[in-house]
Structures are given as C-alpha cells and as structure tokens.
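Participant: Got some structures for you, see below.
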Structure P
C-alpha cells in the first residue's frame, strides 16, 4: 500500500518539477504534430510564425519566461499566472512536449515583418509629445490605465507593437472590459472594470481613480469587450513616425 501511494504521488507531480530533465522530441513526425497543435491552439495570440498578436513574441531565440525546455513545456501545460496565457489542459503530456519542440523552431526562423526601420530617439520624443505617460508606465513613471511598457520590447514583437499603435482594439487584453456606469442623477463613470459581485462593481476611471459602487445606485451598465481607451494613431502619425515609435518600444528590454 505504501509503495502504491508513492507511485500515485510521483504520477501527480507537475511537469515543472522535472523541468531540467525534459528532452523535447525533435523527430519529423513530432515536429509535424507540434506544428498542427500550435496552429490550432496558439496562433490566435502568437501568430503563425510566433512574431505577432497579443501573446509573447516566440520568434526570438531567448524566451523571457522559458529559459529552459522544461519551463516552456510547463507554461504550455499549466499556463502563466498573471497573464492571458492559459494552460493547455486538453493536451496530453506528449502533445505538450511536441508543441514545445515546434515553438523552439520558431526561434530559429527569420521574421522580416518584425524588422525595425525607425529611429528610437525620435520615437521617444513622440512618446513624450503625445503624452503616452498619462496612461502607460516606463520605469515606474507614468499612469496605470494602460500596460506597463518598461520592458515591452522583451515581451511583444514589433508586429504587435505596430498593431497596437495603428488599431488598439485588435490588441485589447481579454481581461480588459471598457465599462460605463450611469448613476442615479445621470452621472457617468467610465473606465476599466476591475471586479464585481452581486452587490458591488469596481471601476478604475481613466484618471486612475478606483470607484467601488453599490449596484443599487447604478441605473445602467454598458460593457464593451473590444473597445480600447487608446486612440488610433494611424491618422495622427506618418508611417515613418509610427516606425520610430515602434523602434522606441522595441528597445525597451530587460537587462541581461
């Protein structure tokens, strides 16, 4: 009985415990299957070549959160807490490893679409001119409504950054809900819904203020899933200026 209990415990140990011992399957059939799984489950966020979308840039050799093959397999299997990366619980252990093996091949692929042609110094001046710091933080300075951009170049591809500048609605995080509350008396509070239960709804307005409102005071709630408070800069900036801003964002990377 004791031996059986030990075997059951070992079988239940998460993949991360064996992270350093994992060897990814690299045979032709494994990579073919891994590609099929990736295309079905990962391209919506990471793009078919790993260099675009809302997910992390997988086209680089060194992945920020997956330094080892074991790290990568664990993230695919159970997700990444605090991010939009879910666990692929529907995959078998072997499918997780096959998917991880294919993801590693993306780091060896060339991605011309992500090539940087802009001037980062000019991009920094545009960032200041258009008051991007009102919503975004860089190195602990700025607002908190938008994503922290301190190391955005390590987390997102140039393709994603370009999309976010031109059409922000495409890159709205799944957990961001643009919400307008109409209160008794006609007052409106607009911002991002942080949480709610049966009695209270909490919204952070675009000035960074949190409002916990009793729902009995609310006459109307409007929720817009794919709406972004960030305006499109497609018509506000020239093509060259957009590339300058992308270059500045892409240069915001973690120190090695």
Structure Q
C-alpha cells in the first residue's frame, strides 16, 4: 500500500492524487468511516473487508502527505500508538490488576489526563472533538462532565429533567418564538442523551436503529401500495395509518 500511494503521488502518478492535501483527505476519510460503520451494521464480511481497506488506504495516504513534509512516517504512527496502548494497559503489560471493564475505563482516563498532550487542556471537555456529529458530541460532553461529579444521582432524576425541558419546549411553541423553540428543543435532545447514558445505551446507535426500522416499514408500505396499482400520496391519512399498522404487524 505504501508503494501504491508513492506511485500515485509520484512524477508519473495520478493528477487527482497529486493535488490532494491533508484537509481534503480528512473529509474523504470521514466519509469512508461512515461507509465502514454502515458495512459493519450489515454484518457482511465481504463489505466490511472492502470498507476497512478504504479506511486503511486513507490513513496511509494522509500519513504519506506528512512524510513528504518530513514530519513522520507510518512506522512512527504505529510506534506512537503502541507505546500509548501499552502505557494505558498497566493491568496487561504491568503489575497492576483490573477486576472489570469499569475499572479499566476509570484507570484509562486517569492515565490519559496525565499524558503530556492532555495536560495542556484547560477543560475536561477540551478532548471532545468539535467536528463530531451533534448527537455523538452531546454524549461525549455529558460523559466528560459526569466524571467530575456534575451529574444526576440516578436515571429518575434525569427523567424528571426531561419532563421539565419538555414543558419549556411546549411553552416556547405556544409563544411561537422561533429561536426559543429551537433552543428548548435542543435542551430536550441533550437531556434525552443523558437518559441514554444512564440507561447504558448510545443515543447514536439507538437513533440509527430507529431510522432503519422506520425505513424498512415505509419501504414496505410503498411496495404494498405499488403492488395494488396505486400511489402512496393518493391515499387518505386514515388509509396510511391502517397500512402502517399492517406493515408493523408483518
């Protein structure tokens, strides 16, 4: 793969590959990671293998761009990561022990806080990337804040907060103030993210599953209506509701 990328970037290489930068490749890498996640959800080994290769190619490509600047090479990347993983697993590579995953997680973050590149952070929230999708970032932000002790005692407390935020959202709707509506709706979503955290589920995964479920049911509705020779938009709301209940049962 290293030779392949060197050829693509070389004198007789590809015009497109030769003009790429770390910033342009970062965007493509992000797209490839999402495609990999989709492939993993299909549980199809062939698709997963292919998408893993695409992600790996982009990682090697970006590394090559930095190597051309004299910054580092792929060996440095692997070596740095290996050192970090060994350092953060003293219960495997050292004399310490860990009884469960929760203990491992707490120690991991404790070690991470004392590492050179993390000591410069002004806030515990600084380590959460700003470019994460909002739902994922909300989960990480609330998780980081909770580690300081700033959290509800249990899920009942956060559920009460959901009710409070929902009431405020309803009031904003009644007042019909657009900015206020958006603000309060955001508060509802952020609080629900904390419900997911207490329930030990990831909101991103839960939402993706719900979207997939809705898509499957809606496509079945379209198929059923098409087979009857009709158009979905020609049905009444009552007919649509009945059809929806039918595909849900199926």
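Read the figures in this text as sums done on the coordinates, not as results from a lab. The structure presented is a predicted model; accordingly, all values stated were derived computationally and were not measured. Cβ atoms are built from the backbone, for glycine too; each structure is taken alone.
Participant: From which structure (P, Q) was semi-axes √(5λ) of the Cα gyration tensor in Å, for residues 103-174 alone calculated, if the value obtained is 30, 16, 9?
Facilitator: Derived from the structure labelled Q.
Participant: Thinking only about distance in nm of label points 7 Å out along Cα→Cβ at positions 47 and 207, which of P, Q has the largest value?
Facilitator: When distance in nm of label points 7 Å out along Cα→Cβ at positions 47 and 207 is calculated for P, Q, structure P comes out on top.
Participant: Of the structures labelled P, Q, one was used to calculate relative contact order in percent (Cα under 8 Å, 6 or more apart), giving 10. Name it.
Facilitator: Q
Participant: Taking -24000 as the value of helix-only ellipticity at 222 nm (-39500 (n - 2.57) for each DSSP H run of 4 or more, over all residues; to 500) derived from one of the structures shown (P, Q), identify that structure.
Facilitator: Of the options listed, only Q reproduces it.
Participant: Computing log10 I(q)/I(0) by the Debye sum over Cα atoms at q = 0.07 Å⁻¹ gives -0.43 for which of P, Q?
Facilitator: Source structure for this number: Q.
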